[in-house]
Structure 1
Amino acid sequence: MMTGETAGAALTRRHFFGRTSHGLGVAALAGLLGREGAGGEEAAQAVAKLAPKAKRVIYLFMSGGPSQIDLFDEKPELRRMNGQELPESVRKGQRLTGMSANQARLPLAGSAFKFAQHGESRAWVSELLPHTAKVVDELCFVRSLHTEAINHDPAITFFHTGAQQAGRPSVGSWLSYGLGSMNENLPAFTVLITKGMSGQPLYARLWGSGFLPSRYQGVQFRSGAEPVLYLDNPEGIDAGVRRRMLDALGGLHRVSGETTMDPEIETRIAQYEMAYRMQTSVPEVTDLSGEPEEVYEMYGADSRNPGTFAANCLLARRLAERGVRYIQLYHQDWDHHGGLPGGIRQKCLETDQACAGLIMDLKRRGMLEDTLVVWGGEFGRTSYSQGKLTATDYGRDHHPRCFTMWMAGGGVKPGMTWGETDDFSYNIVRDPVHVHDLHATMLHTLGIDHEQLTFKFQGRRYRLTDVHGKVVRPLLV
């Protein structure tokens with residue numbers, strides 16, 4: 001097998017890996033173990049040691065920060081003390097955002113919604129999520145997530161790249177780099193954004209490849225006649241002409257690549273070829289018309305409307321079936337600083353049935369066991385009201401100290417609730433889980449040691465979890 005020190009060619013490791021066209025294969029596994037040039041047999045043994053439970057990830061990102069207090073973290077004491085001042089013994093001097101730091105009072109706001117326990121696992125779920133309540137025995141709730149950023153952009157960037165500053169590779173890019181693709185006719189990493197949503201902006205860098213070769217960046221699918229931009233042939237250009245053009249262009253690029261040894265040239269060739277193959281594969285996978293009636297009923301009426309969250313969940317299942325490695329969904333406008341009862345009710349109406357439908361659909365197809373589904377936002381919300389608290393209305397500010405996410409399938413324990421917060425859902429009192437811990441655990445389900453998946457850039461080996469993170473093993477099957 002070739003190595004980074006192949007005789008006669010002063011190839012850098014990055015250049016060598018950049019020249020592969022479908023992920024890193026055996027070479028990637030050698031790199032994951034820190035053995036440059038390890039043989040195929042040794043790499044195969046390494047795979048056995050890191051046997052994956054999950055083959056793919058579907059990440060349902062609720063942008064804006066859903067309120068854990070109104071969805072999953074039932075707090076009777078908070079209701080009892082509704083309207084009273086947040087005790088200083090609870091706040092402990094922790095920082096607030098500029099949006100509520102100067103309020104004269106921080107009145108506690110108990111949830112306006114009823115909670116009940118569901119399933120054999122007896123998980124607490126708000127009345128806002130009746131469909132999610134039906135699948136709780138498939139879910140693994142983590143109520144003790146915490147993060148470092150208190151404002152949206154760094155917090156969202158942190159969840160997607162493991163760093164608050166822009167420029168690092170996204171989770172999907174790391175997986176594409178480390179594991180490659182399972183389907184040569186579709187991208188390994190795709191992005192679906194609910195159409196017509198407002199709220200915090202979503203930047204392309206959230207699914208960017210950072211300092212990894214650009215072939216590992218996410219590809220956004222859109223609703224409408226052109227699901228992937230610039231994929232269709234221009235007027236007057238047919239498939240034969242496009243094929244001859246790509247062959248000629250590829251030849252010129254390879255001549256340039258042998259001279260400059262720039263891995264991005266090979267990336268460009270690979271992306272042109274992928275686009276050519278996607279001209280057939282994308283129309284097929286995005287055509288939902290052949291789905292049976294029972295599937296639309298499972299995901300909800302919106303699943304008939306391309307670009308809605310429900311339709312994107314259905315499309316995510318179709319992409320997963322066809323071997324897409326990492327499927328990132330975004331649903332915006334969970335940022336309820338005011339008018340939370342009405343706002344969060346609407347968000348749940350838009351997402352609840354589709355999330356539950358996705359879980360049920362994957363399970364009945366035998367895919368849930370090797371598909372990791374993740375649901376959550378970038379932080380939680382405060383137990384006190386931002387702005388005026390009334391009998392029927394309140395808002396909640398950003399709260400990074402504790403919040404809830406859930407996972408399902410792909411090697412995590414079903415019917416489990418992990419972690420505990422205090423009586424106000426303000427601080428964690430048991431089993432904290434940091435963002436780096438979440439990422440380490442996700443990678444572990446896919447058979448990757450998060451400390452070994454690295455890339456050398458500007459003299460330093462980077463990884464998704466930086467120099468932190470531990471696998472939360474109690475969450476794993």
Structure 2
Amino acid sequence: MNRRNRRLAIISALAATAVVLSACTGSPEPVKTSSGEPDLNATLTVGLVLEPSNLDIRHTSGAAIEQILIDNIYEGLVTRSQDNAIEPRLASKYEMSDDGLTYTFTLNEGITFHDGTPLTSADVVASYESVRTDETLQGFADFANVAAITAPDASSIVITLTQPNQNFLFALTGPAGLVFKSGDATDLKTAENGTGPFTLQSWSKGSAITFARYPDYWSDPAGVAEVVFEYIPDFTAGVNAALDGSLDVLTAVDPNLAPQLEDSGDFVLTTGRTTDKATLAFNNAKPPLDDVRVREALRLAIDHDALVEATGSGTTLYGPIPELDPGYEDLSDVAPYDPERAKELLAEAGQKNLDLTLTIPAFYGTTVPQVLVSDFAKVGVTLEVDSVEFPTWLEDVYTNKDYELSYVLHVEPRDFGNFANPDYYFNYDNPEVQKLYAEALAEIDPDASAKLLAKAARIVSEDHAADWLYNGATITAVRPIVSGFPEDSINSRINLAGVTVAAE
């Protein structure tokens with residue numbers, strides 16, 4: 001079944017719950033801004049902020065690489081819609097056994113890699129066996145409970161688990177589930193050999209990445225001949241590039257700069273939902289943050305409504321699970337704004353004139369740190385802001401856990417497992433949370449699984465393991481000649497197959 005038909009079909013709430021699912025989707029409609037005839041020879045120019053360090057999605061983590069490569073260059077058996085529903089991709093259909101242990105996939109016909117080689121079930125088996133056995137590959141942990149991966153014939157794949165895993169199908173929508181040519185010697189850091197609607201045409205590091213339409217794509221051909229991703233880390237420079245006509249689309253628009261684009265009359269602005277969690281991380285193992293009273297005091301000191309207003313977009317979020325993910329619950333009752341109670345807790349903890357350091361990647365700007373400095377000062381806490389380059393943050397905070405407080409956007413969906421991992425950089429270790437998370441994964445019924453996740457998330461919030469400053473929204477500026485550009489979840493991936501540009 002081709003992609004056009006898949007977009008018109010209906011998906012169940014969670015694909016993992018159905019016994020048999022055919023190709024279908026429940027994606028929200030992307031923005032439609034033009035009624036003109038599409039120009040099939042058009043180039044779409046998209047402004048992005050964060051450039052990948054390399055293109056080896058098998059060995060390199062991060063939203064920047066997934067954002068452009070998944071669905072455009074590489075594909076998996078399944079993918080996900082903008083609202084995170086699971087839907088078929090390379091697979092035309094799939095089945096899950098009643099016990100949740102066996103998944104059977106049937107491949108679409110006529111799929112080829114970009115070098116012209118036909119894709120068969122053997123390529124899928126080889127790709128997934130590599131993930132299962134090679135701990136250096138992205139998704140290795142997701143395949144921990146995979147017992148066997150077999151190909152009964154050239155178009156069928158059977159995956160057997162040792163125990164049910166509610167997140168397994170969802171994991172296949174990410175790097176773990178991508179399919180590569182068996183035995184391919186392509187240098188994936190700078191080249192590719194995927195099955196998607198686009199091929200890599202060029203990469204000018206520090207500047208732009210260009211994709212070209214793959215003419216032999218197995219489903220509907222891409223709506224534009226070429227896509228150019230312009231990397232502009234400075235938000236003001238991005239707006240200027242849009243206004244001078246260099247861009248058709250600008251993503252991650254700074255809310256404070258959005259009126260310039262809207263007032264120009266040259267762009268339509270959309271606000272999309274995300275799973276971005278603006279996380280104020282506490283180093284739970286480092287004094288004085290190993291004291292729950294100190295962590296709670298810091299949370300109570302933050303005026304979350306005012307912070308959201310200052311950032312200009314998004315909604316308040318008081319727990320580790322955003323609304324688009326299973327297990328979401330409004331946890332605003334756990335840490336309401338109460339600076340007087342914050343002072344009492346700090347006094348009880350023996351913390352007077354407390355000095356703390358916030359380590360933040362430099363590209364996040366100053367708005368959030370300024371709000372935190374002001375709010376903490378009102379309860380007697382002095383906050384020093386250490387703005388660092390992202391590689392430094394990765395080394396010091398993420399890897400070495402050498403920090404007190406940190407601020408970063410965690411954009412990945414369904415990443416609650418970070419709080420069930422005592423080795424993660426939060427240094428949060430709660431056996432009850434770990435037990436509940438394991439039970440949620442093993443639960444076949446998605447509703448029952450979500451309830452377990454919600455219970456675990458409340459414990460994490462009541463432990464004040466971190467603060468979730470807000471659930472981000474993404475503002476995108478789109479020229480009226482562009483149609484079909486996605487609105488939601490584009491910080492984690494941008495599926496461009498259905499985007500068109502009207503002839504001017």
Structure 3
Amino acid sequence: MSSALASRFRSSPRPASDTGTTAHQSLRLALILIAAFMVVLDFSIVNVALPSIERELAITAATVQWVITGYAIAFGGLLILGGRAADLFGRRRMFIAGLLAFTAASLSGGLAHDPALLIASRVVQGAGAAVVAPAALSLITTSFPEGQSRTRALGMYGATASIGFVAGQVLGGILVQYISWRAVFLVNVPVGLIAAILAPRLLANSRGPATGRKLDIRGAALITTAMAAVVFAVSEADIAGWLSPLILSALIIFVAGTGAFVVAERRHADPLLPADLVARPALRTAGLMNLLLGLWNGGEMLVLSLYLQQVLRDSPLATGLVIAPQGVIGFTAGAFGARLTSRIGIRRVLVLSGTLAAAGFAVLTQVPASGHYSPALTAVMLVGFGTAGTAFGTMVIATTGVAGAEQGIVGGVINTSRQVGAALGAALLPAISAAVSHDAVTATARGTRAAMLAAAVTAAAAALIAWRGGKTARLSPAQVSGSGETPPAAAPRALVA
């Protein structure tokens with residue numbers, strides 16, 4: 001690549017009429033979306049492989065669960081640190097570093113014959129994903145100016161995440177059923193390597209003004225410890241019990257770590273989470289809605305998967321195919337989210353998304369106790385639209401008006417809130433199902449209905465938050481769907497009407 005061409009790629013985004021830049025931005029976005037798809041896919045693709053891993057490696061169910069928990073702790077704990085590192089050390093650099101770590105860990109996990117090596121590989125995978133996710137989001141928000149181009153790019157990002165989460169169920173079933181559980185890890189290797197090789201050619205190495213700025217090591221250690229502790233607590237609570245000494249200790253560490261982090265941040269000259277950023281109502285609203293989104297999404301997938309396999313006796317592959325329409329309609333919602341936003345506004349998109357998700361879950365409270373398929377399961381399409389629309393909308397309001405130097409940390413906060421919510425949902429919704437079923441092992445239709453009702457209430461709460469949040473202040477239409485670019489100083493306070 002010539003120096004002149006490289007200089008052009010490092011320059012500010014050009015008008016859409018510049019076809020060369022438009023073509024380059026399309027390739028850049030495609031690369032980021034492929035990497036994001038791989039990371040999101042890994043959330044659900046490994047779930048399908050757990051029974052096979054347990055049998056082949058001759059380990060207990062409690063041990064194999066750490067294949068999921070280890071990843072969740074590393075990912076949830078390191079997201080904020082990964083986001084700030086992208087801002088300070090370069091988004092492209094951290095994006096590539098995260099990809100290489102994720103890819104190497106995938107290779108190690110796919111070849112592992114020892115449970116300890118497999119679990120360690122999953123921890124490294126989670127750490128790599130915690131760097132890739134916020135870097136990817138901040139690469140989008142710093143590559144596309146505020147307005148329709150960024151909104152469209154964020155819609156595609158949300159759509160990719162939506163279909164990736166569901167695609168893991170289908171692809172995982174195919175790989176485990178026809179190849180081996182090892183394939184769910186090894187499939188990441190060529191994708192990760194190709195993405196890492198192409199990144200220096202397609203991505204600008206953007207970062208915030210780093211002069212005089214250093215990474216807040218103490219704050220990073222405190223928030224990482226706190227987040228890891230809470231993710232561990234909610235992930236293991238259904239196994240160890242909420243009142244067990246282990247879980248209570250983890251919750252105490254979370255509370256103490258969070259408190260110490262707040263105190264340390266107030267005294268630090270260059271805090272990990274700047275006070276003016278945390279004070280933005282838009283970021284707080286987006287974070288809370290993402291927590292609720294993660295809760296219903298993470299719990300719903302697990303409960304429905306158990307219902308389909310244990311109540312309706314479907315195979316893992318058939319289970320994935322039943323859930324697949326949720327991802328397809330979710331992709332559509334994200335892909336056309338920018339167009340919908342330009343018509344009705346981001347606030348109404350968020351209200352509509354939460355309402356449709358709640359309606360879908362309400363229909364799922366009528367799932368039957370027998371048979372092979374129920375018309376009620378078509379409601380997963382409503383859930384898919386609501387999930388993708390909420391993910392897309394919250395990313396728009398969280399990143400709009402934020403200076404480029406802070407986009408990485410915003411990505412870390414948004415992803416962290418969703419990951420903690422997913423851990424809560426994966427623990428809470430199955431626990432509700434088990435309590436109503438009076439069976440901690442086997443799913444029942446009655447327990448599934450109760451879990452879906454809890455998910456409906458959660459989605460309705462997200463819709464209410466979007467409605468009430470939009471009344472406190474507004475974003476200009478140009479900021480989220482128009483053609484103009486608003487300077488970072490004009491920071492938004494909440495949602496657009």
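Any read-out appearing in this document is the output of simple, stated calculations on the displayed coordinates, not a laboratory observation. Not measured: the values here are computed from a predicted model. Cβ atoms are built from the backbone, for glycine too; each structure is taken alone.
Here percent of Cα pairs over 24 Å apart, for residues 134-357 alone has been calculated and equals 62, so which of 1, 2, 3 was it run on? Spell out each step's value before the answer.
On the way: 1: 53; 2: 68; 3: 62.
Source structure: 3.
Between structures 1, 2, 3, where is mean count of other Cβ atoms within 10 Å over residues 78-85 highest?
3
Assuming -26000 is helix-only ellipticity at 222 nm (-39500 (n - 2.57) for each DSSP H run of 4 or more, over all residues; to 500) as calculated from a single structure, say which of 1, 2, 3 it is.
Among 1, 2, 3, the structure yielding -26000 for helix-only ellipticity at 222 nm (-39500 (n - 2.57) for each DSSP H run of 4 or more, over all residues; to 500) is 3.
Taking distance in nm of label points 7 Å out along Cα→Cβ at positions 398 and 414 from the coordinates of each of 1, 2, 3, which one would give 2.1?
Value 2.1 for distance in nm of label points 7 Å out along Cα→Cβ at positions 398 and 414 corresponds to 2 out of 1, 2, 3.
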